[in-house]
1. For the read-out log10 I(q)/I(0) by the Debye sum over Cα atoms at q = 0.11, 0.23, 0.24 Å⁻¹, a value of -0.41, -1.28, -1.36 was computed from one structure; give its label from 1, 2.
2. Given that helix-only ellipticity at 222 nm (-39500 (n - 2.57) for each DSSP H run of 4 or more, over all residues; to 500), derived from a single structure, equals 0, which label among 1, 2 identifies that structure?
Structure 1
Amino acid sequence: MSAVQPIPSQSPQTTIKPGQVLVVGRCVSAKRQGQLYVHLIVMPAPDPYSSPATVEVLAKTRQADSEQDVRLLCRLGGYRRSYKSVDRETGEVRNVQTADNKLFLLED
């Protein structure tokens, strides 16, 4: 099994503002969906025994090809979602709230 290799940081240092995230990883696919490109990015696993995190980054332009390493500054967005759930033990119907998160590339 190969060791997890960190992706080297690049200069100049990027300043992250509230509501932003820096995604560093490898693009697995980039597909056009309507007016946006959806990039599927796999980030390095924290250690050899963990699964890597995978995220989607939405952008107006194509940012990478498959198997290309990327470093993308994104804006965190999303929306609240509600649904009803039935407790299996009590039969009580509860209103559950969750969030669907989206990452949008910060483009000029």
Structure 2
Amino acid sequence: MPVLISTAEMNELAQKLAKFKYNKAMWKIRQMDKEARLDMYRDSVGFDEVHTRFALPNKNLWITLIERKEEYSLPNMWGHRKVRWKYVEARVEPIPEPVLKDKQLAE
């Protein structure tokens, strides 16, 4: 039976996760729920953002870690710059009802 948390608690959790570094945030998410699973890993959204999403079925949450592209060098002779991905934000939202029903039917 999933535990329901309020919107304020979701916002508080998102702010707490945003303060950590990327790997520590992933580690904390996995500790929150023993059945936590990785739904998508560094999936491209647009041209300058990647998302990593975890599903926590016992807490009825989706937690998305967002990284943005950061160019940090001078352009080379072709105009390309070196790029690194910087962890900037965490989003916490409830798992939508249709997704929950689909997952329960699959089990």
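1. Working: 1: -0.48, -1.28, -1.34; 2: -0.41, -1.28, -1.36.
So the calculation was done on 2.
2. 1
Any read-out appearing in this document is the output of simple, stated calculations on the displayed coordinates, not a laboratory observation. Everything numeric in this text was worked out from a predicted model, so none of it was measured.
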